[in-house]
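Next up, some structures in structure tokens.
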Structure P
Amino acid sequence: MRNSLAFTLVELLMVMVIVSIIVALSVPNFSKSFKRLELKKTAGDIVYVVRWAQSRAMTEHVDYKLVFVNDLRGYQVLRGDSTEGQTNQAFSLVSTSMGRVFVIPDSVTIDHNQTINIYCDGTLDKARIRLFNDQESVILSTMEQRGHMFILEDTHES
């Protein structure tokens, strides 16, 4: 009888089978969690960009706007070219990194095709933006409180 400290081939195969089963069961949960994370992150990013634009609008006394571009696959912030909010003012690209086009992930769909104006007094146009994937949705809303954008859970399933 040998006194060996090594594992047998059968023991190693059994461990590999058990690990394979655990991995196979966890992959669908990871995919679902990743899509949820992408949705929440996209909503948070849009709110962050709007808050940044509000801060700049109040500091510079210039209007900004959030526009959705590329068939609703992205969004960007534009800066008003004149101060104190004229009716037909022109808007141009923001010269910092916040002026780039922010890409919306492929798993997230946006149900909104309007511009949201961000005024120099810190107020926002009233709007509801619905972001969704194949599992859930959230609403970005400026309707609850003046000058704030909130992320709300969408209780309406479609």
Structure Q
Amino acid sequence: MLKKTIKIVVIVIVVAVSARMYMKGKESATMRPILGIVNNQLTACSEKPNCVSSTSARDDSGHYLAATKVTSNPISIIREKAKSANLVIIDFRPNYLRFTITSPIFKFVDDIEFFYDSSLQELHYRSGSRVGYSDMGKNRSRLTEFLSSLKL
């Protein structure tokens, strides 16, 4: 009897947590975060550990990811790669690209941005979750993998 009760409680908890996660995912799809370039930098990450950016402070190991030195503007290449991966392009300009990616199970929407700084010949980037506290390193790993696939 006790085992059956424990199983039922576990099932109820799993269903409740799953429902909550699904609702958070739907909520993230309706959010419109204010992102882009401000003072020649991408919008800063919040203090939550669910974002990485090349414009974060170098000593901020939780958020910082080094910019990439490039010899020419790679924004069009990144755009083509994003399109081929079926990512949703939100904003495209000669030196800036923003797209979203949606997680397969709970449908969380994350924003990914790229900014080419022609004066420094650097590619800057930011990847952040719209909801939640921690992303368990997903934005860092996703961005690192995406950058590796570009072979810049």
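Just so you know, all these numbers are worked out from the coordinates, no wet-lab data involved. Bear in mind the structure is a predicted one, so any value in this text is a computation, not a measurement. Cβ atoms are built from the backbone, for glycine too; each structure is taken alone.
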| task | Consider the structures P, Q: one of them gives 1.23 for Cα Rg over 2.2 N^0.38 Å as calculated from the coordinates. Say which. | result | Q
| note | Structures P, Q compared on Kirkwood radius over Cα pairs in Å, for residues 35-98 alone: the greatest is Q
| note | The value 19.2 for mean count of other Cβ atoms within 10 Å over residues 75-82, derived from one of P, Q, belongs to structure P
| task | Using the calculated result 21.6 for mean count of other Cβ atoms within 10 Å over residues 107-114, pick out the matching structure from P, Q. | result | Q
| note | From the coordinates of one of P, Q, relative contact order in percent (Cα under 8 Å, 6 or more apart) came out at 20; that one is structure P
